[in-house]
Each structure stands twice: as C-alpha cells, then as structure tokens.
Structure I
Amino acid sequence: MAENKTVLGLELPTDPRWVNIAEMQIEDILVDHAYCEQKAASSCISLIVQFPEKSKMVEVLAPVVAEEWSHFERVLEQLEKRGYQLGFPRKDEYVIQLSKVLVKGGSRDQQLIEKLLMNALIEARSCERFKLLWKNIDDDELSKFYYELMVSEAGHYHNFIELAKEYGDEHYVMNRWKEFLKAEAEILANIEVRGDRMH
C-alpha cells in the first residue's frame, strides 16, 4: 500500500484476489480492456471538443488520443492471437460510481478540473492493475504487454494532474484530488471483486 501511495497516490490497493481471478478469465479481461482503451481515447476527444479554447490541454491530449487508440488496436491483436472476438461492451460499475463523485456546475475551469481528475484516477487505477498483471500472470507475452502499458498509463495519469493544476489553483486541485482518492477507495472497498473487468 505504501508503494501505491508513493507512485500513484491510490488510497486502497486492488484486492489480491483480483489478479488470480483475472488470469482465469483472460478473454473477458482482454475484451473489457479493449473497451477501456476505446473509452480513454473517446474521453480525451470529448475534452478537446468541449474545451477547444484550452490550447495547452489540446496540445497535451491530442497525442494521447492516438496512443490510447493504438493500445485499443494492440489489445485487439492479443484477442485475435488467442482466437477470441471483441464481443460487446460491459457495464462499468466502477466508472458509473466514480462519475457520481463529480461536482456539477461551477465555472468552465471547475468543470474541466473535475473531468481531468476523474481521468487521472482511472488512469492511475488502470496502471496499478496493469502492474499486477505484468508481475503475476504466467503468459510471458501478455506480461510484457502489460508492462509496456503500465509505463504509458503512468505518464497519462501525470498529464491529467498537471493539466488540472494548469487550469486551477494548485491547493484547490490537490485538495479535490484527495477527495477523489478517498471516494474511489470507498467505491473499491464496496464493489464486487470481478475477474472479468479491468476495474
């Protein structure tokens, strides 16, 4: 837990049972992961479309869109190699619960900060899960794959935090970030541990 707080700031580590269940349901994990990457790219596009006047954000997130979409394509390759199909997206209870933490209203900058911090948190949790898969699954190819994605997601997490500071008072942003972390820990503590979901 200390390592999580130092590297990612997460308040609660993933239940250790998750990675064991996930390895037994790797097809489901890969399908869910593919849609996570697709949603990550879509989320960045949405931010650019909603806040086109934020030049710094547009500059930072435009290449992230391409990178997340590249990850989506790479997950599709892993599915195809194993004879799996993409299938349909699943309901993401984690993100549904996390979206309830967002404060509605306020200025455009406040709305943007909320969205940036939520994205930062999802990236941080994804990074933590990728690390678990890298270190614990027996499939060497997937282990290497998740190591590479872990490094990438850590960079995205920092991007979102720094952008939030760009558009708001740093003290306010970091206090709000702590509130997000606390809420996310409560969500994770009360959500079912499922090995067929990335979150």
Structure II
Amino acid sequence: MSRIISGDAGSIRLHSVAKSTRPTGDRVKESIFASLEARGLIEDCEVLDLFAGTGALGLESLSRGAASVILVEKNPEAHEICLENSKQVLKAVQKIRPGAAVSNKNLDAFRYLKNVTQVFDLVFLDPPYEFTNSELLKILASLGNHLSPDATLVVERSDKTEDLDKPDWLKVISDKKFGSTRVRMYQKI
C-alpha cells in the first residue's frame, strides 16, 4: 500500500485500485521529491497530476507545501480512490495550512486540457506504460500554454519506452532509472 512519505500529511496510507493503476513506488517517489525539494520546486506551487491513478504524486506535493493540486483521472474506479485519498490528505494538511486545496476531475487528459484555463508550476505525467510517445507529445503540446515560466514536468515511463523527442521549449534537468521505471524531469525554457 502506498503512503504519503513526508510533510504535513506524512505517513497517511493511501488506498489503491488493484488492477487499474500502477502506483509509483515509495523509493521512486522519495527520489522524485528529494530532487524537487532540493531545487525549491514544491513550496506554494500550483500542481497538476494528469494521470493521477491514486493521486499519490499530487497529494505528496500537497503534503510537502504545494498550494493546490488538481488530480485528473479518467478511470471511474481510480477516480473514486483519488477522492478518498484527497479527503484524508487534505484534512491533515488543512490543520496546518487552511488555504491548501485539492480538486479531482474524472476526465481524460486530452479533454481536461481542452478546457483548462489555469497555469501550473509543477506537472506530473505518469501515463499508462502503453501510452505512446506520439500521444504524450500531444499532451505536452496541449500543456504548453498552461505552464508558468520555468514550470517543471515530471514524466514517469517504462525504461523500455523509446526516448521522447521533446519539444524545443523543454530542457531535461534530471533523468533517472529505478528498475523498470524511468523518471525524467523537464523545465520549461
């Protein structure tokens, strides 16, 4: 079972959906957040977790000081789990930071990005491993106008997935492999 590792809601256990999600392991999550915190990229930021699954990445960022998080998950069962996890994490966080907020959207990533007007500082992209690079590039193209200057994108993929021909408005700031998982961080330039 996944958990919130650190911050205002540290040690809260998250519910998960047995077959419809692939939760990010604690070791990978610890590395991602250590890197983000070392760069000062979480505190007071607006976060989008676009393929939320259980909401673990977005909710971890909320626990560690993000101002708000939007969890987007199209699978109805996983969306319900996101709602449950959001309630328990937000309850703990709001005891310390009453202004913290979480919003859950039961939508496909493409549909969500068509209508969003908000600008984000930190975006987590952890699509299903079978999600193609061409689909991911379309997501990145749709995201471009919704990113703050110097926004950070965290992309989690299978280590067997071909390298992404990233848009020229992104630069790689970190590239790490954890078993069969590869995590790349990009910064908007």
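Computed from the coordinates by the stated procedures, all read-outs in this text should not be read as laboratory data. If you're wondering where the values come from, they're calculated on a predicted model, not measured in any experiment. Cβ atoms are built from the backbone, for glycine too; each structure is taken alone.
Taking mean count of other Cβ atoms within 10 Å over residues 88-95 for each of I, II, which is largest?
Details: I: 13.5; II: 18.0.
Going through I, II one by one, mean count of other Cβ atoms within 10 Å over residues 88-95 peaks for structure II.
Where does the value -9500 come from, among I, II, when helix-only ellipticity at 222 nm (-39500 (n - 2.57) for each DSSP H run of 4 or more, over all residues; to 500) is the thing being computed?
Numbers: I: -25500; II: -9500.
The read-out was computed on structure II.
Comparing relative contact order in percent (Cα under 8 Å, 6 or more apart) across I, II, which is largest? Can you show the working numbers first?
On the way: I: 35; II: 18.
By relative contact order in percent (Cα under 8 Å, 6 or more apart), the leading structure of I, II is I.
Who wins on mean count of other Cβ atoms within 10 Å over residues 72-79 among I, II, i.e. which is largest?
Details: I: 16.8; II: 19.4.
Looking at the calculated values, the largest one is II.
Starting from the value 0.95: which structure in I, II was FRET efficiency 1/(1 + (r/R0)^6) of positions 56 and 96 (r between Cβ atoms, R0 = 35 Å, to 0.05) calculated from?
Working: I: 0.70; II: 0.95.
Computed on structure II.
Which structure, out of I, II, was P(r) over Cα pairs in 10 Å bins from 0, in percent calculated from, if the result is 9, 37, 37, 16, 2? Show your work: numbers first, answer last.
Numbers: I: 9, 37, 37, 16, 2; II: 9, 41, 40, 9, 0.
Clearly, the read-out refers to I.
Can you say which of I, II returns 2.2 when distance in nm of label points 7 Å out along Cα→Cβ at positions 16 and 120 is computed?
Values: I: 3.1; II: 2.2.
Only one of I, II returns 2.2 for distance in nm of label points 7 Å out along Cα→Cβ at positions 16 and 120, namely II.
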